[in-house]
Structure I
Amino acid sequence: MNVAVELFEFFNSPYRVFARSRINEELRSGVDIDELARSFSIHRLVIVSDGICLLDPLTGQLEQWGVSFERWRARFLLTPRPPEIWGPAEQVINETGLRVLSATGEGLLNLARIATKLDVGDQFEAAQFTPVQQAERVRPYPRRLELGMLRQAVVPKEELDEIMLLLRRYLRPRTFAWLTACAVFPKVQPQLTRHIGAEVHVESPTGYRPLFSERGFLSLQCLPWFRVGFIPDWMRLALVRRMPSELRDQVVRALHNVLERQPPPAQIAAI
């Protein structure tokens, strides 16, 4: 079955969004959420975000402009935040009518079920917000990874060793290798993560396989660095030092190919 999708992106806040489709040239320059709601209210709204940008930092409630979401009868938030750490923010968002789902395969299945059975939406919504039912990953997410992972100060060796141990326990070996490869570039972007995962291969019992896997990609997106788009230097250095030596040339080639296709603006000097 074909599904029509209009893709928009936003920076910091969905108060203003930008169309990705070349069909909507007028919307590529940006449109306010209220205008978008008037134009697409009969559609289903799916926001992919951790949802923090939807809340007022002082009150913890939905931003005033968030009232525009009410124009959509079917509205959802797909969050990369692991269900194990869901709390008041997710509860507040869910209570506004934005049904909170985890950005996992199971979350997408739940999205499809709810979107096609809105007449029993309340029953689905009540079951939806139970983090245990959302957890698709076999390995539980370590809450410790939410504490101090974005600080800039150098971390003591003992603490760093603990963090690496938690990461190795949470991620499968191939996904941990993927994480080390992603740490080479200063910024973390979903497109670049996928590109590195597809271009860099590791040996397996059945031959060489790409680092990419759907489960691994979703596990990486749960990590705090991937949710905010950067890895502090102390963490990058620690991860790169743990990168399997056979991956280094592949990672450099993968990044080189990306930079060749997307050269820097003319006013920026490339080194």
Structure II
Amino acid sequence: MAETNITYKTDLGTYDLQYEDPTGQNTILTSNILYRHLSQKDIITREDTIRDSFDIVDVKYSRKIITVTGWLISDSQAHLRTLRDNFMFNLKPSEGDLTIDYGSSTIVYKATVQTINVPEEHWQITQLPFNIEFLCEPFGKASSSTTLNWTNITASPTYKTPSITGTYKAKPTITITVVSESNMTAIKFDDVTAGDWIQVSRSFDAGDSLVIDCEDETVKLNGNSEDFTGVFPQLLGGETNSITITISDTGGFNITVQVVYVPTYL
């Protein structure tokens, strides 16, 4: 069954792989997209030297192969050759965003074209079948982000339990704004569910903005790089995450926390 839309966006622009040309010269008809399978796992095992068995040491998702098949359709042999050449040209960049419309929303994969097969038979004057294999990151992302806003935080520790959309780990951007403080010396963000926490220890003033970018792995205070301890937290998709926000301050304080993430899917 054909998807509503599928595009490949590179530095050459956005190339539509599901396009009906009203002139009849440059139609690309995608008939099948195989992408709902589980991504490939790299499994590290340790052989049991005593029993006929093994232990699983580590498992990581490494890649996903997405296969797109369909037809190039034109109105003459010459136009079909031009269509085929443009098809190859627009799929040649080394990396792009493969966007698949799966009904109610879209999912985006970071991808590169691994193989393209366009078999030609003597009788195919105005139509050519094609088969594309995209080598993709093991997870796809939603086309838009989700934002969590927690305001008027005046107690430490403060507990939050957001339900995270998706089926895989998301890397959020966490912005903590100091509204007021007495003697604030540390801010800690702890995703207890994932087992990840990060802490910045220093003197904070009212109006300070601490931005923790877990995708780019940077920590900045008022735009300047800042030292930290811990690791960059990841949100576990498809689960209720237990978040603990701890503030070190000898008196009263008030902060706001914004968490922005892109839902991620296997």
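A short reminder: the numbers here are calculations on the coordinates, not readings from a lab. Given the structure is predicted, the values throughout are model-derived calculations rather than measurements. Cβ atoms are built from the backbone, for glycine too; each structure is taken alone.
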* **distance in nm of label points 7 Å out along Cα→Cβ at positions 92 and 220 - highest-scoring structure of I, II** => II
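Could you figure out which one of I, II the value -0.38, -0.49, -0.87, -1.37 for log10 I(q)/I(0) by the Debye sum over Cα atoms at q = 0.08, 0.09, 0.12, 0.16 Å⁻¹ was computed from?
Details: I: -0.38, -0.49, -0.87, -1.37; II: -0.50, -0.60, -0.84, -1.11.
Derived from the structure labelled I.
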* Which of the displayed structures (I, II) returns the greatest value of relative contact order in percent (Cα under 8 Å, 6 or more apart) on calculation? -> II
* To do: Using helix-only ellipticity at 222 nm (-39500 (n - 2.57) for each DSSP H run of 4 or more, over all residues; to 500) as the calculated read-out, with -1500 as its value, let me know the right label among I, II.
  => II
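The value 11.6 for mean count of other Cβ atoms within 10 Å over residues 36-43 was derived from one model only; which of I, II is it? Before the final figure, lay out the partial values.
Working: I: 15.0; II: 11.6.
Of the structures listed, the value fits II.
One of I, II was used to calculate distance in nm of label points 7 Å out along Cα→Cβ at positions 84 and 180, giving 7.4; which?
On the way: I: 2.3; II: 7.4.
It was calculated from structure II.
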